[in-house]
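Undergrad: Following this line, the structures themselves.
Any read-out appearing in this document is the output of simple, stated calculations on the displayed coordinates, not a laboratory observation. Predicted model, so just to flag it, every value in this text is computed and none were measured. Cβ atoms are built from the backbone, for glycine too; each structure is taken alone.
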Structure P
Amino acid sequence: MRDTLIYVHDPMCSWCWGFEPTRKIIFEAIAERMQIRRMVGGLAPDSDQSMPDSMRLALQQTWQRIEQIIPGTRFNHAFWDDCSPRRSTYPANRAVIAAREQDESFDPLMTARIQQAYYLEAKNPSDNSVLVELAADIGLDVERFAQSLESDALQQRLLAEIDNARAMGIDSFPSLAVQKDGVLTHIGLNYTDPEAMLSEIEAA
């Protein structure tokens, strides 16, 4: 069995969005030598409550900071005026798993579509109605997706995946780790230098 690179993320994690260019380079570089396992980590549980003003401000400042720190990263700040944000990322996490149920190849496609909708198109992936639209965009069986999205079975799969990540000592996103011969090695993050991370992965 090949060594495994584990990637734990949340599609509504803004640092994960900033990490995307580097992640793509890393995945392309190791794809033929290592197995890649994608996992969602569940940043924020379900909530119907509007996001407090203090949190809205903090997240807006985070977006601005990421734009400054990671060259080329952009956000559509109209989201904060056009949408009613909630601190709730579990729906988007479930959407990734529901997409994966139809085929593994839909996992990264759904993640990318959620990120584009959220960060560039000012749409709210905390809403199931938005997620169903995005599922149609990437060619999923929409009826099957919509049914799965609200099922108890899918919620249990999400909670199990979150527990699995926590058991690995992973509770921040994005996170990368190498699993080799039963040994897990966490990889330090570098948002602008994929070569440094590839060297660390190689050493692990």
Structure Q
Amino acid sequence: MGAKQRISYVPVGEMTDDMRQEMERCAREGTPRPESSAIRAHVPAAFWFFASSWDDLFRHGVCDHAIKELCRVYISRTVKCEYCGNQRSEQGRRLGLVEGQYDELLNFERSPEFSDRQKAALAYAEAIAWRLDTDDAFWERLYAHFSEEELVELGCAIGLTFGQQSWLRLLNIEHHEVMAGTSASMAPGFETAESLRASKSSDAYWART
């Protein structure tokens, strides 16, 4: 890990039984991955706030999951959170998201990789992250693709991931450091500690370009 970690991981063995069960789910399903959960475990209320909110807003809900996953990774690229940017939603993969779409996220308006609905959602994420001024045309574009319920859920999910990823970026945590040995929800080329190091040393690594 090239930089000093700023907040320690709570050892899994020191957690309560229900927290350990959630950590095992994190290792098995990868949403979120164990390291970020082990940081939040210093404050059980923070641990359960995020676990519950992520389950309700990201893994479930009224807006399609693939849209939320694209917005999540857009935010990680925008704030340059490498920990979050090197994760992928297994559910998103099953719904048809492909790696080439992630590579095009910061160029989404001009990219043929995205549908009009996906581009509208990403414009929403962009406006939230960069505090952009919006006009009637912006909102007409959103309402052409999303209901009010979907916009509320999507906005909350974007706000949650924007705040968490902006924070995690500062902590210098890395994958495969807590409950190592699983590759759940890791991006291609990041499935093991060894492959992660190799991918991050490449000149083509997304955080370098």
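Undergrad: For structures P, Q, which has the highest computed value of distance in nm of label points 7 Å out along Cα→Cβ at positions 3 and 107?
TA: Going through P, Q one by one, distance in nm of label points 7 Å out along Cα→Cβ at positions 3 and 107 peaks for structure Q.
Undergrad: One of P, Q was used to calculate mean count of other Cβ atoms within 10 Å over residues 27-34, giving 20.1; which?
TA: The read-out was computed on structure Q.
Undergrad: Have a look at P, Q and say which one yields 14.7, 47 for Rg and Dmax of the Cα atoms in Å, for residues 99-178 alone, as calculated.
TA: Label of the originating structure: Q.
Undergrad: Using the calculated result 21.1 for mean count of other Cβ atoms within 10 Å over residues 75-82, pick out the matching structure from P, Q.
TA: This value belongs to structure Q.
Undergrad: Also: For distance in nm of label points 7 Å out along Cα→Cβ at positions 83 and 131, the calculated result is 1.3, so let me know which of P, Q that is.
TA: P
Undergrad: Let me ask something else. If distance in nm of label points 7 Å out along Cα→Cβ at positions 139 and 155 is calculated from each of P, Q, which structure is the one that comes out at 0.9?
TA: Derived from Q, not from the others.
Undergrad: Right, something else. Taking mean count of other Cβ atoms within 10 Å over residues 11-18 for each of P, Q, which is largest?
TA: Details: P: 22.9; Q: 11.1.
Across P, Q, mean count of other Cβ atoms within 10 Å over residues 11-18 peaks for P.
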